[in-house]
Structure I
Amino acid sequence: MEYFDQKILFERIAEKIPEYSSLANELSETLGLGIDSIYRRLRGQTKVSLEEAVKMARKYDFSLDEMYQHTHNTFPFIYRGINYNIQDLETYYNGILNEFDKAGEDIRKTKIYYATKDIPMFHIFSFPEVAALRLFFWKKTIYDLEDYKSKTFSLEEIDNPILDIGKKMTLKYMDIPSLEIWSDEVIMSTVNPVLYYYESGVIEKRNLALHLLDKIDDFLNHVRKQAELGGKFLPEQNGPSIPNNLEMYYNEVTLANNTIVLESRGQRNAYLVQRAVDYLFTDNVIFCDRAVSYIEHLTKKSVNISNQAEKFRQKFFAQMHRQVDRVRDRIR
């Protein structure tokens, strides 16, 4: 927090609250701290943590950028990690739902930019088996959770309550216009675990492994249909209720990371994803603008396969289906 000026922060909050309100009482309620702790922060005896600053900035609706000196080379980030400061995946996905709710109901002023090296999390929950496989993989292999060390995969995993939260998240996502950049490598992080788990005995039956691959094929067919129609919708629906709210680009180069920007009411939040679902978050204007510029630059080196470019769209999805087929051939 070397560059953080908490005096300016408190001055900004004092401007936001009613004249009859006590700044100390307001901050005590916002941060969940006692009055003595608040006064130590007001006097500068205790430094305000970045997480506390973010809580205040969100509550009183201002940017943290002005609290920092030399913002051209100092960007504040919040880290969110499973088993670090997020208890579990259920809490994680509820947090995403809250982010969507804060974005507001006017989707005309909201947009998501998503450059991905994996299947975007917002798509998988339309197919319970695919989502259950991904959740199982994260818990067992990525996060090495104790309860999953000796666990095998079964279709009982689709009864996971997280899938219900994920479906709600997906429905909100479908209403928001998005620009997505995919490479044909995105499917491998879902297909490869099927082979690995089958060969290691985590998936005990060949028929179950083949069933999962069939569902991945169904998933790809549905994404292709959404790209073709240029809109997002559930598999059980005939087409998008909101036209032209999906721009999908095919980039032949594997992307380095998952970069997401949520744009709403003239403000942007950027999310850099690591370890499957952990992420770094910032609302720093400079960084968010550069993240959008990066994604827009990628689109110029990519092919728009939504609503047009049928040849490239067919090529893109055929390549991913072939990757599924290669794993299927090794299991049979």
Structure II
Amino acid sequence: MNLPATKTAFSKINNLFYKSYLPNIIYSAIEVGVFDVLSNQALSCIDLSKEIETNEPITESLLEVLLAIEFLKEKDKRYSLTALANEYLTQTSELNQLGAVKSYIVNGGPFKNLTQALKGDIPEFDQNIWSTEKSIRGIEQGAKAGGIQRVLAFAKEIPEFKKATKMCDFAGNSGYYSFALMHENRKLHAHVYDLEIVCETANKIKKDEAGFDRISYHAFDVRAGDDFGSGYDLFFSSHYLYELGATNRLIDLLKKVNRSMKLGGLFISNHIAGKVNGDHRLTLAIVELMTRSMGFPTHCLPEKVLRNALSEAGFGKFRVKAPDERLASPTMLLSAIKIKEL
């Protein structure tokens, strides 16, 4: 598989794109009253949400964005305005630029209904949102900008990967990670589990790719309790376990994963794990706000949550690779070995 070597940091472009959402986000903060309420007092997220009558988890994500752009400051979990926001973003200031902010907002996009979501009108999350051929191809192209290469380099360092022959790519989209891993390990066969519409599209767009004879696609819906087979010595999951971690269902899922794997098998996770530095802090704060306002609980899986769940589910011998901030949406790579049967 001919994966290109990245010479520059795609994260710089990705972070710039996410900054384009800021006018809409700031204007929603103005509309629900964040700046006016905090103009002369410091409040916790809970108290602020009560004061302005907004959804607390989405408000929390909004505050993280405003912190990252230094419109707010925080001390002892209480938020207050910076001098900049107090001067230009409050109704009572003679220098307010509220009209100017409104002139920059755009119709459409992921934050078009943010004010409504903050007020509690949260849509039901559409799990088919990334199931179109355009989305599937776009996700793969994004992963080629360093993500696939990083996962492959991580896996190659683990002895158990070289011995693996049967892989489960859980919620694996078009199987782009599977193809890369199969190219490196010629004995490996992959089984990709995803929604039926995703599997149908993947079969169509991947049928001419080298290694297609060693990959199978299986229609699967975790919410329906569908099964994902057995006998795996490699189990891979990327950008999927977030909801399970946030809703206390991760341990049960990982116990099911344990029962599907051989003793000594390798589990690899590729997920956003939490706050990072610089522009990434702002980007991931915007991603989290977008995620919650779309009706999904989180786009973050902390290392502690994943480690504890894996330990309880019979895994150990952890390896961790910290996020690479040259990549867009930098992820933590974590591997574990199945050390006991359940």
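No value in this document is a laboratory result; all are computed from the given coordinates. Small disclaimer: the values here were computed from a predicted structure and weren't measured. Cβ atoms are built from the backbone, for glycine too; each structure is taken alone.
To test your reading of the models, identify which of I, II gives 8.8 for mean projected area of the Cα convex hull in nm², for residues 114-257 alone when calculated. Spell out each step's value before the answer.
Values: I: 8.8; II: 9.9.
Matching structure: I.
Tell me which structure, out of I, II, gives -15000 once helix-only ellipticity at 222 nm (-39500 (n - 2.57) for each DSSP H run of 4 or more, over all residues; to 500) is calculated. Mind showing how you got there, number by number?
Details: I: -15000; II: -12500.
Matching structure: I.
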TODO: For distance in nm of label points 7 Å out along Cα→Cβ at positions 18 and 282, the calculated result is 1.1, so let me know which of I, II that is.
DONE: II
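Of the structures labelled I, II, which one yields 2.3 when distance in nm of label points 7 Å out along Cα→Cβ at positions 146 and 194 is computed from its coordinates?
Here the read-out was taken from II.
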TODO: Match the computed value -0.56, -0.76, -1.05 of log10 I(q)/I(0) by the Debye sum over Cα atoms at q = 0.09, 0.12, 0.18 Å⁻¹, for residues 26-217 alone to one of the structures I, II, and report its label.
DONE: II
